[in-house]
Structure I
Amino acid sequence: MKLSIVIINWNTKSMLHDCLESVFGNLNELNAEVIVVDNASDDGSPDMVEHDFPDAVLVRNTKNRGFAAANNQALEIATGEYLLLLNSDTIVLGDVLQRSVHFMDRNPKAGMMGCRVLNTDRTMQPTCSMFPSLLNLVLLSSGLWKLPWPPFFDRYQMRHWDRRSEREVDVISGCYLMVRKSAMDQVGLLDESFFFFGEETDWCTRFKKAGWNLRFTPVGEIIHHGSVSARKLNHRRDLLLSNGLVRLHRKHNGHLMAALVWTVLFLFNLSRACYWSARSTLSRSETVLERRRHFVNIVRYFGQAWTSVEVAR
């Protein structure tokens with residue numbers, strides 16, 4: 001088997017259908033298997049996969065095990081020389097799968113690779129980034145990254161780069177992440193202590209530390225609608241994101257750096273809560289009130305960003 005495509009689903013039935021249709025419609029002669037792990041969806045997703053895509057390998061979980069654990073379930077049974085993590089809210093375009101495989105064949109030192117990702121409106125989505133260091137998080141949370149100059153302020157997400165050129169990167173988004181199985185056998189599976197965010201950043205960091213190259217290459221494109229499952233979590237999404245970032249630094253840089261990251265993220269959310277609370281005294285629009293509730297809830301439960309976030313599983 002040349003390629004194993006792994007898709008994790010949680011209540012994205014319609015988009016999962018479109019994703020699988022694009023995958024099977026663009027495999028052509030590629031020797032590939034498709035593994036779908038459903039994290040206890042209640043929208044009929046697994047029955048749809050079983051009925052409409054009988055060639056897919058379907059794993060039904062009885063609870064939401066999270067992104068990392070569900071991917072590991074599939075990775076443990078995958079037989080491909082290369083393994084592709086693909087989000088359920090993506091559309092595969094053209095021959096990107098074949099060209100990605102050819103790229104990995106030609107670059108034996110590449111442990112991971114990512115392709116060009118488009119938003120729903122076909123504008124460029126800035127996937128791939130630097131490691132979310134304390135400096136990069138300060139630039140992001142302070143809003144300095146929005147300034148058009150100097151480019152240094154935009155170093156974390158590299159929005160000035162149009163993703164039309166190949167380069168080495170620190171982090172490749174898990175929406176389309178192709179992995180060399182022999183490299184994974186050396187580095188290990190995803191860290192399941194990350195429930196929803198941070199797992200692919202941790203994985204990329206471990207691959208890099210093991211000496212493997214992480215390459216972005218514009219061999220083709222996919223569409224990524226973006227964060228469909230995450231939006232269902234409301235303020236818990238931001239808590240999960242913060243918890244993943246803190247956990248990431250605690251693992252790779254120690255408790256002191258993790259505490260500094262927690263403080264930067266807390267101050268950012270506190271500033272937003274204060275801003276929207278002040279706005280709500282002048283405007284009672286539902287948008288203003290909803291944003292106030294959102295950030296107030298994040299601040300109220302932000303201690304979970306150090307420990308864990310309670311989510312519906």
Structure II
Amino acid sequence: MIRLSYVMPVFNRAQCLGTAAESVLRQLEPGDELIVVDDGSTDDTPDRLRLLGERWNGLLRVERQTNAGPGAARNRGIALASGDWIGFLDSDDELLPGTVRLVREVITRHPEAGFLCGGRLERVNGGPERRLAGRPVPADPCRAMESFLITRRRSLGVGAVLVRRDVALRTGFPAELPFAEDNVFFARVLGSTRTISLTEPLYRYHLEPARANARALWRDFSVERMVDLMFDPAIVLPAVQPLKPRALAAARLSVFRDLHRLGRDREARAFYRRAFAAAPALALRWRYLRKFLRGLIGVRHPESRRAARV
């Protein structure tokens with residue numbers, strides 16, 4: 001039987017980590033494990049983890065480290081994992097019932113693959129839940145990476161992926177990034193192994209205000225460095241390297257889109273112009289051009305107007 005290890009980073013999440021952890025633990029079989037890496041919590045998280053350990057002895061492993069961020073915490077969990085495949089879940093999300101059984105069956109049928117991805121259920125700020133089905137991903141690494149980064153701009157959730165252990169050890173999360181470390185990990189994995197894709201949602205994602213506002217950090221974030229990490233030649237296959245210039249342009253368009261939503265149109269236009277210079281065909285897609293024109297004439301994005309009223 002394929003053995004699974006799930007890795008969960010946690011930082012000051014005592015109020016919700018029990019729900020997240022037990023959504024995994026209830027589904028595990030002997031030989032599986034959940035590794036919770038406490039990233040230097042200062043609330044009641046250690047006490048809550050101790051109680052969970054008493055209840056789920058044999059399936060739950062708890063490690064503690066000095067605060068270093070979610071990327072470093074996930075890397076610690078990957079290094080400690082004993083399973084054949086590794087899944088991930090954040091401490092404020094939930095694995096959906098039946099996910100472990102489903103992914104184990106699919107992985108067993110596809111020994112050639114090193115990556116599995118599916119869909120998710122998403123709830124934004126406590127609002128109504130929506131189902132985001134997983135979209136087909138090409139099995140070939142080059143086409144999969146192009147689809148993820150450039151042509152389709154697919155959205156993958158960290159709770160909806162599993163990675164073969166040897167692939168996870170080789171790729172890892174970039175601990176230096178304040179956010180988007182999961183997208184770098186996804187790109188590296190897609191660019192180095194074959195992928196299985198499922199339409200079924202695998203977890204419930206809670207998009208709270210702190211998560212929704214994370215990309216306000218773009219001002220202090222190097223998009224170029226993010227893309228360099230995605231295309232690390234020591235990790236991804238040589239065949240994907242020609243995609244890098246267009247991937248950088250697409251990343252700049254993502255920044256442009258997020259800054260426009262925040263009402264920071266002057267900064268947004270600078271990213272748009274750099275993307276247009278490198279990849280005009282991408283920048284002229286209506287979903288980007290429309291936002292550029294709206295910002296140019298001073299029409300603010302609805303999200304920005306709502307935030308200003310608040």
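Every number here is computed from the coordinates shown, using simple stated rules; none is lab data. Quick caveat, the model's predicted, so the values are computed rather than measured. Cβ atoms are built from the backbone, for glycine too; each structure is taken alone.
For this structure, a couple of remarks:
- Given 0.45 for FRET efficiency 1/(1 + (r/R0)^6) of positions 95 and 287 (r between Cβ atoms, R0 = 41 Å, to 0.05), calculated: source structure among I, II: I
- Per mean count of other Cβ atoms within 10 Å over residues 87-94, the highest-valued of structures I, II: II
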